[in-house]
Structure P
Amino acid sequence: MERPEGEAKARDPEDPASAVAGQWLREQTSRTSLSPKAQAVLDVLAAQPRMSTYGSTQQIANAAGVNGATVTRTAQALGFSGWPALQNELRARYLTSLSVPEITAEHHTRQDGVFADSLRRDLESVALTNRHLDAATAQQVVATIATSRRTLVSAEGSYAAIGLALTHNAALAGYPVELLGDHGRPDTLNTLADIGPQDTVIAISLWRLYENTVRTAQAARERGATVCAITDSATTTLARTAHHVLTVPAEGTAFFPSLTAALALAQALCAQLATHRPEYTTERLRRAEELWERFGILHVSRTPPH
């Protein structure tokens, strides 16, 4: 996507994205007393959401008539670690307000550059995750999985690919982690009804959240289970339901969200999980390998006859 150049236009009162950004910012500030300079920063964010989601600290400061430190302090006053964290949240809110056709139009990349731009965007998303992910929360999620009686993963649509990788590798490491099936099936709901305080539910949903994933997280919390969320916004209903929230960028370059950062996060969680009880995991891997060989699961390359 091309970055907006020059000074952004004033907010169009009919612009849905501006309305969504403004409403969200008002909700965040309703319980916080801000200085006039901080309020000037928020006014810029609400009036110019597209510019704000790409602008640097200094660009935001210039638009608000303040210095860069004020932008950082404003983000911290709202509960974020700094401007990058607030910017990522604002970006997620902005994208959520767009329909599929609108987000396609937003990503008006040249046709001959789509492939390279997609790879570049994913590389940037992983780099952002590496720099800004809360490592302490990630460790808590790993410890929760390792000590739970059972861990259920709720992920629908393309997000099921993330859930499948997470459950496959965690189970291979020796931990009882499984992917919930079709949320409309009675047996899936029966499984969910059986969880309690000794269990964990990991809810994975990005961009426009799946209703069933949110309901699963809410039902799990009501039953005393620990709820973890992998998502792209820290202030949605899903995030507020979860005990532990891991946020990753999810913007792609087409009509669908990118799964790359979330998948990288899932792989990192499993890698860390394998070190929790290394001897136990090593033994489980050995036993699994023996069964793979017995059942001929993996293709064995043989030299073709002459």
Structure Q
Amino acid sequence: MRILNHFISRRGWLGLFSALGTGALAGCSASGALNALVPSDSYTLRASVSYGTDGRQQLDLYLPLGRRQPGPVVVFFYGGSWTTGERASYRFVGEALASRGIAVAVADYRLSPEVRYPVFLQDSAQALRWTFEHLAELGADPRQVFVMGHSAGAYNAAMLALDARWLAGAGLKPEQLAGWIGLAGPYDFLPIGNRDVQVAFEWPGTPADSQPLVHVSKNSPPALLLAARSDTTVNPVRNSEAMASCLKGAGVPVELQVYDGVSHVTLVAALAKPLRGLAPVLDDIERFIQRPRG
């Protein structure tokens, strides 16, 4: 592992992720190679925990070592246009947050074309419900529960935080969240041009209230929005910047960080130890989560 890390430069990693494109973190060789360089001495792993009866309704838990009192927990949802992805590809996310004393649940959810909107939101809500029901064994504080996601997963996180329908179906309320974190999230993407996403949302019959932006209210949880300025997959102005503006207009605490030097994919890859120099993504997430709240 040390030999591999020595001979792969940061530029080499950037080239690998760029060549693989937006699918780079959906279970392909890039995330596998990146995970091979992730330390394993910062967490205890509990893998393949079921939160439902379907085979896709499972999560992996990354529990930080050495935590002496209840602390924060994050439920993380990955991207992949709601058509691809698997939790094992995101060990680097679990390790990153666990290394900062934050427990993490990386959740699978059912994907299109086997299911359509809103099933992946219902699964996400059930994963969050499981987390709330097991806070004690996770060493987590019920006042410090966050949802977080990248790309399509950021959409899932946003909808749980902003549209009360989905958490209501799991016996929860958005007010129970300490906050939500979106990395390169699509929050306003109608009309739909991507064929895979058209199928996932049954375009052109996609309801207008499927868009997170329309659900912002003064009761929305605090948010941290992270985006790549050069993102060509999810427009940061239309999505992250517009979401920040809507939240601010409603009086909701929100922080927006738009980074140079990263792309749609390397924004989340920057959480991994070999790429943390690309942008202070992990530092900004930790600061948001650990911030004192009344």
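Only the coordinates and a few stated rules stand behind these numbers; no lab work does. Here the structure is a predicted model, which means the values were calculated and not measured. Cβ atoms are built from the backbone, for glycine too; each structure is taken alone.
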When P, Q are compared on distance in nm of label points 7 Å out along Cα→Cβ at positions 149 and 165, the highest value belongs to P
Identity of the structure behind 0.9 (criterion: distance in nm of label points 7 Å out along Cα→Cβ at positions 117 and 189, calculated), options P, Q: Q
Structure from which 1.27 was derived, Cα Rg over 2.2 N^0.38 Å, for residues 53-220 alone, options P, Q: P
Tell me which of P, Q gives -17500 when you compute helix-only ellipticity at 222 nm (-39500 (n - 2.57) for each DSSP H run of 4 or more, over all residues; to 500). P
Give the label, chosen from P, Q, of the structure having the highest value of mean projected area of the Cα convex hull in nm², for residues 197-236 alone. Q
Source structure (of P, Q) for P(r) over Cα pairs in 20 Å bins from 0, in percent, computed value 30, 52, 17, 2, 0: P
